[in-house]
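See the structures that follow.
Nothing in this text is a laboratory measurement; each read-out follows from the coordinates by a stated rule. Quantities reported herein were computed from a predicted structural model and do not represent experimental measurements. Cβ atoms are built from the backbone, for glycine too; each structure is taken alone.
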Structure I
Amino acid sequence: MQKLQKRIEVRVEDTWQTEDIFPSDTAWEEAYKAVKQSLPSVANFQGRLGESADVLFEALSTRDNVVRKLDNLYIYTHLRNDQDTTDSKYQALHSRAVTLYSEASQTLSYMDPELLALPEGAIHQFLIASESLRLYERELSRLEEQRAHILSEKEEQLLARLSEIAMAPQQIFSALNNADLKFPTIRDDEGHEVELTKGRYGIFLESNDRSVRQAAYDAMYDTYATLKNTIAASYAASVKKDVAYAKARNYESALDSALKRNEIPAEVYTNLVSTVNANLPKLHRYLALRKRILGLDTLRPYDLYVPLVPESNRKISFEEAQKAVTEAVKPLGQTYVNDMQKEFDNRWLDIYENEGKRAGAYSSGGYDTNPYILLNYQDRLNDVFTLAHELGHSMHSYYTHTHQPYPYGDYTIFVAEVASTLNESLLTRHYLEQTNDPTERMALLNRQVEEIRTTLYRQTMFAEFELWAHEQVEAGEALTQESMTSAYRDLNARYFGEMVELDDRIAVEWMRIPHFYSAFYVYQYSTGISASIALATQIEQEKEVSVERYLNFLASGCSTDPISLLQGAGVDMLSPNPIEQALDRFDSLVGEMERLYEEIASGK
C-alpha cells in the first residue's frame, strides 16, 4: 500500500521557505508580543480623527503599520498550519493569530463610524489641505459610499467581537475536511490497494479503467455522506451568518453585500447565470462527443474527467512543468519571465502532497511577504496548468506590491482570476504550437475545453447553488441536508440534461466544496476565465500594445474599481459579451475536436 510522506520526510528543496517571514517560531513570538502591545497606539486616536488632516493621516498610517505586521503573523501561521494540518503546534499559533486579528478589529472598529460622524465635507477639506492624506483618498471616498452600511461605534465593536465566532463554520468544515475525514483504500489501475486522498482523487477520475473511476467516486462521496448532517449544519450556519451580517449592515441581501463590498454591480452576477444557462446546449454537444469517444452507452458523473486520448495522461515532472510554463509566458516579455523565475529560485513554492497537508492549491502572501504557492503536484498535465494558474496569482501580487503603495497594494478576487486563467490560456497556446499530431492536439484541445467546462459552466452552477441557499434563508426557509441535496441534484440535472445519468452520490457533491464558506466567491472564476480568454486573444493579435495594457493592469492593485481596471486592460465585464465569447470559444473548440476525432478514427 502506498502511503503519503510525513512532513518531516519531504525534501527541504520542495518546501516553501517561510523563514523569509520569520526565521523562527521564537521570532514570531516576539513579533506577536510587539503587535499586541502596539494596539493601544491605534486606539489613542479615538475621538481625535476630526482634529486635522495631519492627525487623520497619522492615525491611518499607524493603523497600516500595525496591520502590516499583523498580516505577517497571520500568513506565517496559516502557511505553517496548511503544510501539515495535524500539527497541533501550528494549529495553536494560527488560532492565536486569528484571535489577535479579532482583537485588532475591535480596536480599529471606531475609525469608520467616527469618520462618518464628521460634518459633511470635512474629509473633502482635509484632502485639499494635506497632500500626504491624498494617499488615502480612494479609501475615504469609498467609505463615504458605504455610509449606509457603517453602524454606530458600539454596533461596530459588537460585530468585531463576533468576528472570530463568525469564522467557526468555516473552521469546523476545514478541520473535518483536511484533518478528520479519512477515506478508505481502493484498487488502482495495477490492482494495488491504495489509500484514497483528495489529492489522488483527481488521478483516479482520470483512469482509463472505469472500475477505478467508479470506486474512487463511490468511496469519496460515501465518505462525505457519513458526515452529511454535520456538514449540512456547518454550511447552513455559514449561510445564516452571511445573511445576518448583510441585514445588520443594511444591505438588500447577502449577494448585495458581497458584490457591493467589491464594487461589482449585481447585473454582472445575474448576467453570468442567465448567459450560461442560455448556452447549455453547447455543453450538451460536448458531453455527447465525450460519450461517443469513450464508447459508453451511458455517461456517468465519474466519466466526466477521464482524458479522451491517452497522451493527456502522461507523467510530467515538476522540472518539465517549470520549463513549459516559463516558455509559455514569454509573450508577456522577458521582465515578466525573469520576475517569475524568483518563485523557483527562492523557494516560494511548496510542491508535493504530504500527510496532513491542505488539499488543493493556492497563492498566498501579504504586502511585506513573498507570494507563496501551495501545490499538491502529482506529475499530471492538469498539475502543470495548476502551476501556471497559481503563478498568475503570484505574479499579480508581486507586481501590485512592487508598484503600489500599501493602501492600494491589494486586489479583489474578481480581477485575481483573470491573471491566473490568462496564464493557463498562454500555456495551452504554447503546447499547441509544439505539435501538429492530431492525437496530441486532441488532448490539448480537450484540456482547454475541460478548463472552460469546469471553470465557466461548473463554477456558475456552484454560484447558482449558493445563491439559492442564501435566498432560502432570506425567505425564512430552513436549510436542511435534504433540501440542499435535492436542490443540488436538480441543478446537475439541468446543467447536464439528458447527457449524463445522475445518481444519489452526485447530489452530495456540494458537501466537499470549501469555497462555499466564502460567500459568492466562485462566480469570479467564471467571469475571470471569460475576461482572460478575451485578453489572450488580444495579446495574440495586438502583441506589444495589449501586453503593455495587461502589465499595467497587474501593477494597478486596487487603485480603482475592478470593472474600470479591466476596461483599461481592454475588457468590459458590464457587458455579457466576454461570457458569450468564452462560450463561443468553447463551442468552436468542441467543433475542432469533432473534426479531429473523425480524422483519428479514419486513420488519416
Structure II
Amino acid sequence: MATPKQKLPREFWWGGAVIALVFAFLTLETWRKWGDSLIDFGVQLYVPWKISTGTVLYRDVAYLTGGPLSQYYHALLFGVFGVSVLTLVVSNLVLLALLVALIYWSFYKASDALTAVEAALALLLVFAFAHYTVLGIFNYVTPYSAEIVHGLVLSVVMLAALTYWLTEKKPWGAALAGFCAGLVLLTKPEVFMAALAALGAAFFLGRRAGKLGRSAGLMLAGALVPLLGFFIHFCRLENFSESARSVFWAWTPMWGHSMAQDPFYRWCLGLDAPAFHLQMMGEQFLGLSAGLAVYVVLVRAVAETTWAKIVFVSSCVLAAELAWRYNWRQCGYCLLPLALVLLVLLLRRSRPRSNMFPILWTVFSLVLLAKLGLFVRIYHYGFALAMPAFLAAVYLLLWELPETLRPYRVRPLYLRGVVSVVLLTGFVRMMSVSLINYDHRTIPLGHGGDRTLVLPNRPAIAATLDWIETNTPPNSTLAVLPEGAMLNYLSRRTNPAKYLRWNSAELSVFGQENMDDAFTQNSPDYVILIERDMHEFGLKPFGEEERFGLRLKQWIDIHYKAVYAFDSPHLIIYRKK
C-alpha cells in the first residue's frame, strides 16, 4: 500500500481514470433529466431563491426537511452565480466529484486499487445517479433534500480527517473533523447521529493509541464555529431563543412529534410488515453466506491442481449469469448483517494504521442504516442512507474476507475475481435500469438554466407554467396545494402563506390550524389545487376530509373562483374574487 511519501503506483491512476470516465458518461447520459416537477425538489429551489431575496428561513418560510446550512449555501450560490437549476446542479456535481475522490482515496489507503475502484463505481452506478422510482429526487444531483447529500459529503470529509488524525498524529485533523461535525449538525439529524457515532469510535481508537490530549479541545472548538456563525446571523434578525431554535431547527420533528403511527413512516421503517422484512434479511444473508461457503470449499478442493483455473472461469461465467438475473433492488436486506460481520473482523485484526478508516466507516454506516429500520433498501431513501453500508459490504467481500481466509489456503485471487464479477454485473444491471427510466423523461419544463426534462405523464405542469406566465402579473402571488413549489420557483411567484407543503409530517409538526390561519391571513392572488394521490400518508386527496384541508378548501371555494383547469395531473387554477 502506498503512503503519502511514496509515489502512487500506476494502477491507482488507471483506476482513477476509469472512475472519471464513468462519472462523465453518467453526467452526459442523464443531463437535465433530474428532479421532479411536483414533489420535493421544487422546495429545494424555491427556499434558497427566497433567502437570496431577503427572506429569513423558518421565520418567513416554513421548512421541515433539515437545518439551515444547505439552504443558505444554495442562496449564496444563487447570489453569486445567478438563480437557476443549473447552478445547483453544477454545485452538486462538484460535491459528488469530491465525495467520489475521497472514497476512492480512503478505500485505496485501506486496501488496494481494485477494492477502491469498485467502491467508487458502486457509489456512481448504484446510488449517485440512481433513478429506480418514478420520482427523480433520489439521486445526488437533484435530491429531495440537499441536506442529506451535503451531510454525507461533510461526514466523509470528517472520517478522512479523523483517520489522518489517528494515523499521523496531526492535531489539525481533529480540528477539521470537529468543524465538519458542526456543519453536519446543521444538515440532517440522522446523518449527524451517524457522524457522532464515528467520532465516538475515533475517540475510542485514539484513547487506545494515546492520541487525545488537546485534540478534543480543538475538535470541540471546530464544531462550535459554524454553529456560532449561524446563531449570530439569526440574532441579527430574531431574538435569542428564536435564533437558537433556528440553528437547531432540523431536530424539531424529534421534539414531541411522533411519526410512529403514520402509514408512510411505518412503511419506510418496515413496521407495517416486520416479519416479512426480517425473513428477507435472514434469507439474503444466509443465501449469500451459503454461496460463498460452497465456492470457498470448491476452490480449496482444487487448489494447486489443473482444475483450479477451469473452476474459476466456470464460476465467473455462472456468477455473471445469476447476477444479471437477480433482482438487485432487493439486495439491501443483507447490508446490516454484512456490516456487522465486517466490524467484528476489523476489531479482531491487529492492523491499526490501515484499520482506522474502515472501522470508522462501518460504525458510520451502521448508525445511518438504522434510519431505514427493518426495510433496508438501496432505492428510495436508501440512495443515501444505505450507500455507506453498501460500500462497506464491497470492502468486506473484496478485501477483508479474502484476507481473513488467506491463512486457510483460499487464494484471494479466486475469491476476489468471482466477487468482482458479481458486483460489477450488479452495478451495470442497476445502471441500465436507471438509464432506461431517464430515457422516459422527454418533456421540457422551464427555460434557460431552469430547463429540465420531465415525464410525459405530467404535461399539465408545463402548460400550467405557461398559463401563469401569460395570464398573471409578474408580481402576483401564488400557492400550490397540497404541494408544487416548483411552479412557484419556475414562475418566480412568491407564496405568501409561508407553508409550501401539506402532508402528514408538516401537519403534525406545524398544526393544520396554524397552516390554515397562515393561508387565510396571507392569502395569495392565485391558488392551484392539484389532485394528488395521498394514500401513502393514509389520507384522501386534499380537501376531502377534515384532517387534510377540508376547512381550507371550503374557504377557497368562497373567496376564489376557478379560472382554468388542466388534466394529467388534474389541477384547477383559482383567482381571488
With mean count of other Cβ atoms within 10 Å over residues 136-143 derived as 15.2, matching label from I, II
I
To which of I, II does the computed value 0.35 (FRET efficiency 1/(1 + (r/R0)^6) of positions 184 and 336 (r between Cβ atoms, R0 = 41 Å, to 0.05)) belong?
I
Parent structure of the calculated result 0.90, given that FRET efficiency 1/(1 + (r/R0)^6) of positions 40 and 408 (r between Cβ atoms, R0 = 41 Å, to 0.05) is the read-out and I, II the choices:
I
Where does the value 3.8 come from, among I, II, when distance in nm of label points 7 Å out along Cα→Cβ at positions 376 and 512 is the thing being computed?
II
Origin of the value 0.20, where FRET efficiency 1/(1 + (r/R0)^6) of positions 8 and 344 (r between Cβ atoms, R0 = 25 Å, to 0.05) was derived from one of I, II
II
Structures I, II, by Kirkwood radius over Cα pairs in Å, for residues 216-423 alone: label with the highest value:
I
